[in-house]
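Some structures are shown below for you to check.
FYI, it's all coordinate maths here, none of it is from the lab. Keep in mind it's a predicted model, so treat the numbers as computed, not measured. Cβ atoms are built from the backbone, for glycine too; each structure is taken alone.
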Structure 1
Amino acid sequence: MSKVMGLREALKRYVRDGSVLCLGGISLCRRPMAAAYEIIRLGIRDLHLIDIAPGMPQILLALAGSASVVEGCWHGYELFGHPYMWRNLVERGPKETGYRFNDESHYMLSLRFVAGWLGVPFIPTYTARGSDLWNPEFDNLWDLRGKRRKVAAKKFAVIENPFKEGELVRLLPAINPDVTIIHAQMAAPDGTTRILGAHFDDFVHAAAADHVIITCEQIVSRDTLAVNPEMNLIPSVYVDAVCQVPYGAHPGSCLGYYDYDPWFLNELVRVTREGERNPEVFKRWLEEWVLGVESHDAYLEKLGLRRLLALRADPALGYAPELPRRLHEMPPPP
């Protein structure tokens with residue numbers, strides 16, 4: 001059965017106000033950016049985001065007013081700079097901004113997704129002992145617990161190890177997102193998905209979710225993916241929608257297809273830095289690159305062929321070796 005549909009159709013079908021949403025990839029790598037832009041265009045609000053090492057899409061959804069609750073372990077643009085306006089949102093607090101971020105470690109979040117995949121309500125761990133991650137004073141979701149759907153009633157619980165008297169173990173609640181969106185290199189119409197390079201936590205992101213949307217660079221036949229089947233990561237049974245979205249991770253990278261866009265990322269960080277003092281700077285950027293662009297195809301047309309070709313990866317290396325990477329010596333964009 002074909003699960004192929006347009007990106008907007010898939011988002012309208014599965015993502016709605018208040019959804020618990022996981023966005024795959026990590027940091028600047030293979031993030032479903034086209035999906036994040038489209039969520040903003042659709043005006044979807046009050047999203048609860050939860051995943052590992054949040055980056056560009058989570059920051060943009062927060063700044064655009066689409067996300068109000070986030071559970072994660074980091075926000076940033078790596079070497080390109082600090083997430084200035086996002087930091088300002090967190091520091092001002094939910095009473096003023098309506099936005100809250102709850103910090104957990106990468107491993108804590110990974111374990112919670114594993115519990116969601118296994119279908120168990122919680123998972124034991126020894127991790128982060130001695131850390132303020134366990135301090136109830138720093139639980140930024142305390143007033144939502146037991147009140148908002150899919151916000152766990154407790155951040156953690158402590159029990160005695162039933163197999164070792166006197167030893168305490170912490171229990172973490174499982175994560176089951178309403179929707180996980182993953183950008184991949186290839187997918188078949190039935191949903192079988194192949195990811196080249198590092199998988200990060202994308203398998204458990206998909207396996208723990210109620211629904212999964214795959215955006216991909218190419219839709220290929222099931223027979224194509226039957227060759228070297230060990231390279232396929234996500235089986236079709238987990239997937240609800242497959243959307244062909246070339247350059248769907250831009251301005252991030254997608255191994256084997258294109259590198260990150262240093263010009264775009266430099267500009268985005270500049271805009272958010274200046275936006276701390278003058279929010280109109282960011283609003284103009286958002287209107288130019290997201291709200292004022294009717295579709296992903298129009299976004300690619302706005303970027304231009306020369307820019308896209310400059311980012312294209314060397315097939316043997318998987319990245320663009322000629323791409324300028326010294327930020328202080330960055331030439332003008334092509």
Structure 2
Amino acid sequence: MSNLRLLHVGLGPLGLRIQQDLLDKGTGSTVAAVDLDPQLAGRSLASLVPGAPDVRIAPSLAALTNWEEIDAAIVTTSSDLARCGETFEQILARGVAVVSSCEELVWPWLRHAQLAERLDQTAKRSGAQLLGTGVNPGYLMDALAVFATGVCKSVRSVSIARIQDATPRRVPFQKKIGAGLSPTQFQAAIGEGWLRHVGLGESLHFVAHSLGWPVERWSESIEPVLATRELECALGRIPVGHAAGVRQVAEGWSGGKRKLLFEFQAAIAQSEPHDRVKLESEPPIDLVLRGGVHGDVATSAIVLNCIAPLLSARAGLHTMATIPMAACFDPRAAGR
């Protein structure tokens with residue numbers, strides 16, 4: 001599906017990358033844009049992304065007057081579903097489908113079951129669809145792993161690792177993994193709730209649900225990856241002994257056994273980055289993506305690639321398991 005007319009809410013670094021990729025792919029155009037930053041209100045989208053449509057950025061959804069022109073919306077504002085809920089409800093109530101990079105929306109029943117039910121009902125009443133997706137959570141540590149089990153007669157356990165070199169990632173990501181913080185600052189940031197990879201628990205529960213495994217209990221730990229030599233990143237110098245990044249591990253038990261092990265590590269100058277899905281299964285599966293998948297490129301791509309499949313799905317709240325499989329639809333590829 002091409003020539004989609006889109007509303008985009010949230011024009012931070014990820015939002016602007018998506019806008020550039022949308023322009024490059026030619027699969028749609030942005031007809032409305034919203035950002036709460038007062039410095040952006042009234043500016044043309046083309047002033048932020050050269051070549052983009054001359055759409056004036058509105059300060060709120062209430063300021064939009066062209067809802068009838070919008071086929072779908074992209075929301076790239078927050079990892080926290082509670083902070084995005086009102087935005088989703090307002091858009092869905094207009095009968096407009098939403099694809100969002102909100103990590104907690106990938107499996108919202110884990111932390112926000114009541115809000116998930118409300119969003120599902122709002123979407124169904126208005127005939128709209130809602131999906132949370134991304135490279136992780138959304139694909140590498142959940143949808144890809146579940147798809148890999150499709151050739152298995154049986155699966156006894158699932159181990160997934162995402163080991164990233166955060167050096168080329170955007171500044172907000174480097175900040176979110178605590179790059180440059182002292183150990184004391186790192187622990188304080190964990191306590192404040194902003195330093196963590198959001199979505200590891202969501203990925204674990206997505207996989208367990210897809211395989212029919214009741215999660216009897218689960219745990220998640222977080223610790224810094226300390227620099228063993230002085231490093232540089234987009235946030236500045238990282239002294240020896242300060243955090244170069246973060247390591248999180250989630251484990252899940254079902255049937256009295258630990259059947260799920262998820263490891264996420266992202267650090268500046270991380271050696272041997274890779275993504276891995278290992279299944280203790282029949283037949284055994286050990287899928288390794290050497291070098292790892294570039295998070296910013298892939299997040300933008302999957303958000304755009306999921307719009308058309310979502311629009312063809314039933315009304316309501318979706319996951320990556322309930323929409324048609326996303327693919328890289330590129331109408332310009334034949335000419336290259």
With distance in nm of label points 7 Å out along Cα→Cβ at positions 15 and 151 derived as 2.1, matching label from 1, 2: 1
Per distance in nm of label points 7 Å out along Cα→Cβ at positions 143 and 199, the highest-valued of structures 1, 2: 1
Of the structures 1, 2, the one that 19.2 was derived from, the read-out being mean count of other Cβ atoms within 10 Å over residues 71-78: 1
Label whose coordinates, when semi-axes √(5λ) of the Cα gyration tensor in Å, for residues 119-310 alone is calculated, return 37, 27, 15 (choices 1, 2): 1
Read-out FRET efficiency 1/(1 + (r/R0)^6) of positions 159 and 215 (r between Cβ atoms, R0 = 41 Å, to 0.05), computed value 1.00, structure in 1, 2: 2
